[in-house]
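Peer 1: Below: a set of structures, written as structure tokens.
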Structure P
Amino acid sequence: MERLLRERVAFFVSRDDGQAAGCGGVMIAGREYAEIKRMYVRPAFRGRGLGRLMLEHLFAHARAQGLGVVRLETGIHQREAIALYESGGFRRIGPFGPYTDDPLSRCYEKAIAADSV
């Protein structure tokens with residue numbers, strides 16, 4: 001968490017009946033894009049659309065900063081996350097920013113200027 005604060009990541013928590021159900025973080029990477037740094041929904045709260053709602057919130061934050069592109073990096077074993085991102089319109093791209101070509105990693109991008117998840 002300390003690294004996220006140092007990188008000035010905007011971090012949000014979703015709640016269900018007062019309980020923390022999920023979270024998401026987004027970092028503004030200059031004027032080119034925003035990067036989703038964290039996305040998680042607790043197992044007991046999955047299947048309710050909270051991941052999509054968090055993505056929309058992160059997109060709205062990026063748009064408010066004047067950005068129209070969101071990128072992310074995730075691991076190849078994060079099957080539920082990959083399914084969420086791909087069904088939400090993210091397309092696979094090559095490594096960006098600090099990421100290198102890694103067989104255990106996937107990078108994605110989505111234009112958010114005029115559409116939503």
Structure Q
Amino acid sequence: MKEETVLYLSDKEEEFVSILTKVGTQKNVAKILVFLANTANATSRMMERGLDLRQPEVSIALKHMAGQGWVKSSEIPSERKGRPNKQFALALPPRQIMASIENAAKERMEYQLGLVRKMRNYT
């Protein structure tokens with residue numbers, strides 16, 4: 001039987017996930033972002049176990065993050081026969097990703113304020 005270590009988020013990291021979701025980041029993206037910020041690299045299976053997410057949730061979040069240029073992947077040979085496993089790591093420093101999230105939140109806020117101003121003009 002093979003023994004495996006499972007990494008979980010600490011209370012402080014969970015709080016950070018909560019902050020990220022409150023500023024508009026998808027919850028699963030926020031979880032994976034914090035997880036990868038605290039590990040050099042991880043497989044999707046490690047993220048599934050450590051974050052209590054299902055495989056499709058991890059895949060969707062990673063695809064979104066790859067589209068943003070936040071995550072990179074590499075293949076590692078499987079320990080058994082079959083397809084190689086993918087290993088994921090942040091493609092950018094966490095501070096740069098946070099700046100991107102901040103800019104997106106500012107853009108959403110400016111859009112909302114513009115709508116409020118427009119609404120006032122109708123009365």
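Each value in this text was obtained by applying a stated rule to the coordinates, not by laboratory testing. Everything quoted here is computed from the prediction, not taken from an experiment. Cβ atoms are built from the backbone, for glycine too; each structure is taken alone.
Peer 1: Please state which of the structures P, Q yields 17.9 when mean count of other Cβ atoms within 10 Å over residues 43-50 is computed from it.
Peer 2: Values: P: 12.8; Q: 17.9.
This figure was derived from Q.
Peer 1: So distance in nm of label points 7 Å out along Cα→Cβ at positions 19 and 107, computed for just one structure, reads 3.8; which one of P, Q is that? Mind dumping the intermediate values first?
Peer 2: Values: P: 3.8; Q: 2.3.
Matching structure: P.
Peer 1: Okay, next question. For log10 I(q)/I(0) by the Debye sum over Cα atoms at q = 0.10, 0.20 Å⁻¹, the calculated result is -0.28, -1.18, so let me know which of P, Q that is. Please report the intermediate quantities before stating the final value.
Peer 2: Values: P: -0.28, -1.18; Q: -0.39, -1.14.
Label of the originating structure: P.
Peer 1: Name the one structure among P, Q that helix-only ellipticity at 222 nm (-39500 (n - 2.57) for each DSSP H run of 4 or more, over all residues; to 500) of -7000 was derived from. Could the numbers behind the result be given before it?
Peer 2: On the way: P: -7000; Q: -19500.
Computed on structure P.
Peer 1: A further question follows. For distance in nm of label points 7 Å out along Cα→Cβ at positions 51 and 83, find whichever of P, Q sits highest and give me its label. Let's see the in-between values first.
Peer 2: On the way: P: 0.7; Q: 1.9.
The structure with the largest value is Q.
Peer 1: Assign the value 8.4, calculated as mean count of other Cβ atoms within 10 Å over residues 75-82, to the correct structure from P, Q. The partial results should precede the final answer.
Peer 2: Working: P: 12.5; Q: 8.4.
It was calculated from structure Q.
Peer 1: Taking mean count of other Cβ atoms within 10 Å over residues 67-74 as the criterion, which structure among P, Q has the greatest value? Spell out each step's value before the answer.
Peer 2: Details: P: 19.4; Q: 14.8.
Structure P comes out on top.
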